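Scrolling down, you'll hit the structures one after another.
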Structure P
Amino acid sequence: MAYKLIWSPVSRDDLHDIVRFIASDNPERAESFAYELMARTDMLQDHPEIGRSVPEHRNVTVRELIFRPYRIVYRVDHERKVVEIVRVWHAARGTPNI
């Protein structure tokens with residue numbers, strides 16, 4: 001059974017801010033970037049362990065996918081079969097608060 005994928009309010013805000021920033025230079029690229037990133041996260045429904053553990057947190061349930069210069073940080077709840085996108089963060093900004 002596939003896991004349910006949930007975006008936290010903060011992660012939705014992160015994505016919105018990134019897309020808005022990209023759109024200031026290239027609106028078409030901003031839209032395609034958003035679709036590519038969301039398609040990447042959709043993979044987590046069938047493969048929740050595909051990302052690595054976030055080194056700064058040392059918690060096996062907090063994982064991340066790297067997508068271009070962005071870190072997609074997520075939590076896995078195997079009991080509830082839920083993957084929650086927690087943050088979408090530019091790697092140059094350091095470690096995201098989660």
Structure Q
Amino acid sequence: MILFEAAPSFLGFATYAAIVAIVASIAAAAVRVLRGPSLSDRVLALDMIGLLSVSFIAVVAIASHQEVLLDAAIALALVSFLGTVAFARFIERRGEGDA
């Protein structure tokens with residue numbers, strides 16, 4: 001699987017830059033998951049990691065010219081959204097019991 005063209009182009013540079021930025025953002029969000037002061041901060045960071053993973057898959061799909069990866073990105077986005085909703089309901093119900 002060849003990810004990028006042999007000849008340098010703006011699209012090749014942009015995809016490399018996007019991958020580096022996405023990986024750095026995932027690392028920063030992982031730090032927030034591990035050190036987050038509250039549960040809601042950790043849930044938000046997990047949602048951000050899901051969104052960044054979808055972005056990463058989309059950039060790789062563009063770079064490698066494999067459209068099938070976009071289907072995987074869409075499926076991951078749906079699962080990530082449902083997970084975030086489930087976490088939000090959990091936090092909401094947990095908050096009602098504390099009051």
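Read-outs: derived from the displayed coordinates by stated rules, not from any lab. Bear in mind the structure is a predicted one, so any value in this text is a computation, not a measurement. Cβ atoms are built from the backbone, for glycine too; each structure is taken alone.
Structure notes:
- Source structure (of P, Q) for FRET efficiency 1/(1 + (r/R0)^6) of positions 35 and 67 (r between Cβ atoms, R0 = 41 Å, to 0.05), computed value 1.00: P
- Ranked by relative contact order in percent (Cα under 8 Å, 6 or more apart), structures P, Q are led by P, which has the greatest value.
- When Cα Rg over 2.2 N^0.38 Å is computed across structures P, Q, the figure 1.35 traces back to Q.
- Parent structure of the calculated result -10500, given that helix-only ellipticity at 222 nm (-39500 (n - 2.57) for each DSSP H run of 4 or more, over all residues; to 500) is the read-out and P, Q the choices: P
- Comparison of P, Q - label where volume of the Cα convex hull per residue in Å³, for residues 11-50 alone is highest: P
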